[in-house]
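Heads up, there are several structures right after this.
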Structure P
Amino acid sequence: MTPPPYLKQLSLWLACASAVTILLGISVSQILLAIALGVLLLSGLPLRWPPVSKPLGLFLLWTLVALAFSPDPRGGMDQVRKMIVFLMLLVVYSSVRSLAAAKWLTLAWMAVGTFTAGRGLLQFARDVAGARAAHADLYHFYIADRIRGFMSHWMTFSGQELFVLLLLAAFLLFAPDVKQRLWLAIPCALAVGIALILSDTRSIWIASVVAGFYLLWGWQRKAALAMPLVLAIGLMVAPAALQKRALSIVKPEKQTDSNEHRKICWITGWQMIKAHPLLGVGPDEIRKDQVFFAYLPASVKRPLPDGFYQHLHNIYIQYAAERGIPATLFITAAMVLSLLDFRRKLARLPEGRSDARFLLQAAIACIIGTMVGGVFEYNLNDSEVLAMFLSLMCLGYLAVESGAEKAHVAA
């Protein structure tokens with residue numbers, strides 16, 4: 001029996017709805033993901049996994065092996081439940097089958113991402129008023145409870161908004177129809193960019209600068225080379241609180257800023273890797289104080305500086321410490337191989353603007369941002385960030401498999 005034709009279109013809508021609503025919260029997004037998977041299976045569409053699924057599948061398999069040998073397998077079951085998010089690869093890649101559909105998904109991300117950024121700006125205004133009412137220094141009043149949009153934590157919010165900002169930048173620099181939407185794209189980019197700055201999330205600042213430099217380099221190299229000067233001027237005229245936060249990257253306050261506690265997490269993770277290089281200490285075992293402090297070097301002075309010590313603030317160290325070095329190699333290989341695949345396709349595209357170029361450059365920038373941000377934070381452990389990241393990789397591979405398209409003259 002032939003499936004009703006409308007199921008294919010419904011599968012596309014549900015896949016896109018799941019990908020977009022992740023900006024608003026995980027519950028609705030995962031409900032839509034489950035429904036999208038069911039409709040996809042009934043639709044008659046061929047089930048497809050992007051090529052990156054192979055190294056990611058090995059990463060998930062190694063996670064299960066590490067969990068099986070963990071001293072407390074039940075304690076790591078959250079990581080098994082998180083594997084559901086990886087179904088985004090199947091649902092999005094099978095349902096979104098044209099560049100036009102992929103582009104509409106990115107436009108929806110930009111629109112909803114701007115809305116969430118607006119909520120963040122309102123939260124910042126509330127915090128400023130709260131600091132004034134309390135006669136408190138804004139920097140210290142705000143740093144412990146920053147803007148978060150619809151997310152539960154500012155790191156999750158800023159990780160998602162990084163993707164939205166890079167999508168907007170790639171759209172402005174490489175999409176063929178930018179002139180028709182310029183009036184809307186620029187205000188959206190400004191709103192998202194300001195929200196990211198006000199998030200005070202330094203790892204995301206660094207990731208956005210590196211990924212943004214890549215996009216500018218692919219557009220006009222002179223613009224990329226001018227970027228450091230523009231940033232320096234911007235920092236000089238920025239409010240004192242922002243200047244202080246930026247300076248804390250190299251000159252932190254011992255208790256307020258988290259540089260020292262990150263270093264302690266990294267060296268402790270290295271002790272775990274040396275002791276358990278193949279399978280790690282077990283998924284999510286690091287969350288237990290007795291595990292962390294068992295590997296904390298004796299040379300580290302007590303009491304420890306303020307900070308969060310239930311993960312290691314680095315995806316490469318974290319995965320190697322809790323799941324073994326192979327886990328880090330597999331997930332790093334997934335990102336590197338995707339970058340190479342996308343770059344190879346870019347080299348074969350005609351010169352000029354095109355939807356394929358926009359999607360490829362956006363996907364590359366988001367992977368770069370994730371890899372750079374992952375040096376300073378356990379960013380892919382957030383399901384909300386992971387779901388969007390996996391969906392973006394699918395769109396990149398959709399552009400890889402697309403045929404040659406007529407390029408447009410740069411606007």
Structure Q
Amino acid sequence: MNRFENFTTAFVQQIGKKEGPVSPVMINSASFGYGDSETGEGIFEGSVKKPLYARVGNPTSGQLEQILASMDGGIGAVAAASGMGATAMATLSLLKSGDHIISIGGLFGGTYSYFTETLSRFGISTSFFDVDELEAIEGAIRDATKIIFLESVGNPNMRLPDIKAIAEIAGTHGVVLIVDNTITPLSIAPLALGADIVVYSTTKIITGNASSLGGAVVFRPICEGDDKFKGERYGDVHPFIKKMGPMALIANAKKRALRDFGMSANGFGSYLTLLGLETLPLRMDRVVSSVEKVANALYEAGFVINHPSLSTHPHHERYRTQFGKGCGTLLTIDMGSKERAFEFLNRSALVTITANIGDSRTLGLHMASTIYRDFDESTREFLGITPGLIRISIGLENPDDIINDFITARG
């Protein structure tokens with residue numbers, strides 16, 4: 001049975017319509033007429049729920065936001081122009097100069113650069129830890145710590161965090177936990193595990209066909225009674241809590257980030273993402289099965305494979321117990337050198353060499369010469385980037401064809 005069966009009905013029923021256009025309606029207007037001045041005033045104060053201006057929301061994006069929020073059990077979501085736009089929105093809506101981030105595990109190169117190069121220019125510091133350094137992580141929390149950030153699966157080091165244990169640390173100290181769940185939509189439910197905010201690059205497997213750049217942030221509600229956002233650490237959010245109650249994080253993100261920085265999704269991009277989302281449960285189920293089969297077959301064939309489904313992986317037991325629905329499309333192959341990695345990629349008949357992941361096609365990229373080329377040796381070592389490392393994103397092809405192609409390409 002499809003391990004994501006409970007989503008198959010929900011997605012197609014929420015996206016399609018019973019009357020009028022069955023396909024999602026694409027609204028690509030940059031501005032919206034208010035009809036009369038009183039309605040305009042109500043829209044700006046929030047009492048009238050109609051489109052204001054495309055920089056702060058679009059009706060097609062709104063449909064996507066509703067479905068993504070329901071997928072993760074959130075109170076709402078905000079669509080963004082890209083995955084990095086989503087990460088920027090989630091963080092910048094909470095941070096100010098002097099604040100501190102704790103970043104855990106392997107990290108996509110763009111996110112690492114954003115923390116170390118961009119946010120540092122604005123007086124925001126970041127401390128980095130491996131996923132298993134729980135005592136050190138807890139010890140690093142200080143008054144200025146606003147965010148604990150982690151990826152559900154290390155990209156590309158393939159290390160798996162104990163999200164629930166990290167969420168308990170964050171909860172004990174009243175610090176926000178943000179999880180980048182790009183690789184594992186449906187497989188992992190971060191909000192149910194104790195996260196506060198979830199970010200996605202919807203460009204990846206959510207859309208699944210390289211047609212649309214996009215991102216999204218999903219928020220939990222502000223709880224009645226005690227809530228970490230009501231503490232002194234998040235005083236900047238308090239005006240939104242007073243006015244918007246459970247929906248405060250949505251308003252905070254839109255006014256503190258989306259309005260001022262403009263990382264807004266466009267209607268056409270959201271339309272394409274909705275079309276991809278319809279088949280996400282079917283594609284996820286196939287890919288998760290294929291990744292395990294390919295990883296194990298290539299390991300048996302003598303490849304240096306990194307994937308948690310292998311019994312040799314340090315987080316194999318965590319994969320088996322906490323990642324029962326898989327950990328996405330990725331595995332890595334270490335060819336030992338840049339030259340051998342290039343030869344392998346160039347010989348493959350199936351691999352598309354690109355920086356994307358989560359596509360219908362199998363994708364591959366040599367890490368050290370591309371995304372991580374400007375990183376120093378110690379940073380590459382921390383992030384798991386070796387000279388011959390290739391990141392592979394398994395697609396929808398027959399897994400036996402992928403296995404045979406890779407063995408042939410190795411030579």
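Since every read-out is calculated from the coordinates, none of them should be taken as a lab result. Just so you know, these numbers come straight off a predicted model, no measurement behind them. Cβ atoms are built from the backbone, for glycine too; each structure is taken alone.
Below, the figures for the structure above:
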| quantity | calculated |
| --- | --- |
| Structures P, Q, by mean count of other Cβ atoms within 10 Å over residues 20-27: label with the highest value | P |
| Identity of the structure behind 1.5 (criterion: distance in nm of label points 7 Å out along Cα→Cβ at positions 52 and 388, calculated), options P, Q | P |
| Origin of the value -23000, where helix-only ellipticity at 222 nm (-39500 (n - 2.57) for each DSSP H run of 4 or more, over all residues; to 500) was derived from one of P, Q | P |
| If distance in nm of label points 7 Å out along Cα→Cβ at positions 44 and 140 is computed and equals 6.8, the structure in P, Q | P |
| Source structure (of P, Q) for Cα extents along the principal axes in Å, for residues 324-379 alone, computed value 43, 19, 11 | P |
| Which of P, Q leads on mean count of other Cβ atoms within 10 Å over residues 84-91, largest value | Q |
| Source structure (of P, Q) for relative contact order in percent (Cα under 8 Å, 6 or more apart), computed value 18 | Q |
